[in-house]
1. From P, Q, which structure was helix-only ellipticity at 222 nm (-39500 (n - 2.57) for each DSSP H run of 4 or more, over all residues; to 500) = -11000 calculated on?
2. Matching task: -0.40, -0.69, -0.81 is the computed value of log10 I(q)/I(0) by the Debye sum over Cα atoms at q = 0.08, 0.11, 0.12 Å⁻¹. Pick the structure from P, Q.
3. A value of 21.8 was derived for mean count of other Cβ atoms within 10 Å over residues 282-289; which structure in P, Q was it taken from?
4. Ranked by relative contact order in percent (Cα under 8 Å, 6 or more apart), which of P, Q sits at the highest value?
5. Going by FRET efficiency 1/(1 + (r/R0)^6) of positions 154 and 242 (r between Cβ atoms, R0 = 35 Å, to 0.05), which of structures P, Q comes out largest?
6. When distance in nm of label points 7 Å out along Cα→Cβ at positions 66 and 266 is compared over structures P, Q, which one is greatest?
7. Tell me which of P, Q gives 32, 20, 14 when you compute semi-axes √(5λ) of the Cα gyration tensor in Å, for residues 98-289 alone.
Structure P
Amino acid sequence: MRFRLELGIRHALVIAVACALATSAAAQTWPARPVRIVVPFPPGGGLDFVVRLLAQKLTEQIGGSFVVDNRPGAAGVVGTELVARAAPDGYTLLTSSPEFSLNPSTRSKLPYDPLKHFAFISQLTSASYMLASHPSVPVKTVKQLIVLAKARPGHLNYGHAGMGSIHHLAGELFQTMAGIRWVHVPFKGTVAAVIGLMGGEVDFVFASNTGLMEPAKAGKVRPIAVTGTKRFTELPDVPTIAESGIPGYNVTGWQGFYAPAGTSADIVRRLHAEAGRALNSPDVKEKLVKTGNEPDVSSPEEFAAFVRAEIGKWTKVVKESNLRID
């Protein structure tokens, strides 16, 4: 009996060592085929812009091919679930915006657990968003917006990238803190929302700097304020919402990088190092800064702790605003 037990233990150890060696060998030969980076939103938004820069640089640095795959739907849930269910072999990766931390509180059921079903690689960037109006709206400041909204409760509206998106929540938080009542209009992505604003379909939008920067410079939309704590370098005359009449208002965006849970630690470490190298390279960094983004690379452990804190923060905001998407 004892002999059989020892034999069984030895057999298990042999299997464990063999699996470890196989995993190590796979990590050493990775990538042997194209790597897919899933963006769970439509092309043209702030995350898509950052990821395409990253994919191009990773291809140059590592070799092989890193391909961007847009899988929009349900404020990022569709693409995120796809990666959660993918093989943990380093060939399907996920990038996401704050919606990754919003969805656990805005949706009653998720087909994945954001803290259990992913290996955290790194935060990529941080950025604020912009509140902009159609030029025909008689508003140039946050204070004027609040006055007009209070005079016409429920008549003004704002567009955003979709139900449960960070832009949607930015508008809900603005409404709560400003004591106004306006109507939100969901679009299918940032590009569609900005086009809707330029076409006069909505009065205002909350959107990424990437989507609004050029229309703002061209006078096609009117920048009102920035959602974060700092002004944009490219639009220094546009104040923050906090300094414009709503003290304490702060919605700061970020992009993150993930792999399916169980992905080799060697591959995760390499991706973390290469992502930091890519985003801090002079050419990429210059392009990021021009669109209001800043490289903000963190260790896998730091990033996991950050996401955990973000989930707690937005759970509180969603509860206070009584917002549910489903």
Structure Q
Amino acid sequence: MPPEDRIEALWTRILDQGLVDTHFHIGPEFVPRKYDVLTLAEAAKSVNATMVLKCHTWPTTPLAALARSEFEVDFLGSVVLNHGVGGLNPHAVTAAATGNHTSLRGASAEDPPMVVWMPTVHAGAHMRFHGGGTFDARWLGCGGEEFESLSDEEVEPIEAFDDRGVPRPELLDVVEAIVKTGCTLATGHLGPQETMDLVDIAVDRGVKRIVVTHPHYPCTDLSDEQLVRLAGRPGVWLEHCMAIHTLESVPIERFAASIKATGPDRVLLASDFGQVHSESFPDGNRTLLAKLVPLIEDEIEDDAIVAMFTSNCRRALGLADAGDQ
């Protein structure tokens, strides 16, 4: 089968099984975004996709709930624990959970879980790597220039661990809130050792689903050896995002090498798009497929490739039976 025909056949299978994007930015926000909830709902509904809505500054749970109720699309909400919600604030987790109710009458068995991201642009590891910067000016043009912070506000970095590597009490409180609300934990822009330690703490304290956020982002930069260890922990998933290739110029070959090292069973493939000049949804997801397949097809079967865009993602988000996790 010609390569393009094979990509098209895989893409058709992915859409038939239900494309899931675990990481998509929505506006309005501090920086311009490509979509609001209505325009993104229209794009998602055209391919019957499931998506996690992310914003660095405010919880997206009410918008996701509105979209589920009024637009009949499968959107999941989230909260990112940056300064806009008080940082490592367990009350931000429980408050965002109340906005996740699809019905105005309150909680329902039909409400999907939400995602709680550790700090991103305000994480200590992010700000140290970027010389104290927060929002990345390259997000306006989707890469190509050196980092420049769009924000001139003076903010203190949010640290999950102290100088000795001991988890701060507020981090433990957040983990407890995640356990109580049944959320999926995403690791955000923590450093590599912080990510490893957080996963250990979260697993030990009963968090059922943990997504290691774009592990090749420069301030995180986990090794394949570390990813193999993480993939062996219960409920842990590894999320490779197209934006880390397009924005950060991380070679797609590194994604492929990691997938081969860890195996595909715990891998999620997402876009992390929504930037103004990024590809439209779902074109970016298809581009990721087209770039990745030639690099992994010798070791990764087609069923597993499809699963990394579909069923793996649903399991990581708590949208399927998690008994085998």
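1. It traces back to Q.
2. The correct label is P.
3. This figure was derived from Q.
4. Going through P, Q one by one, relative contact order in percent (Cα under 8 Å, 6 or more apart) peaks for structure P.
5. Structure P gives the largest value of FRET efficiency 1/(1 + (r/R0)^6) of positions 154 and 242 (r between Cβ atoms, R0 = 35 Å, to 0.05) among P, Q.
6. Ranking P, Q on distance in nm of label points 7 Å out along Cα→Cβ at positions 66 and 266, first place is Q.
7. The read-out comes from structure P.
Every number in this text was worked out from the coordinates using simple rules, so none of it is lab data. None of these values were measured; they are calculated from a predicted model. Cβ atoms are built from the backbone, for glycine too; each structure is taken alone.
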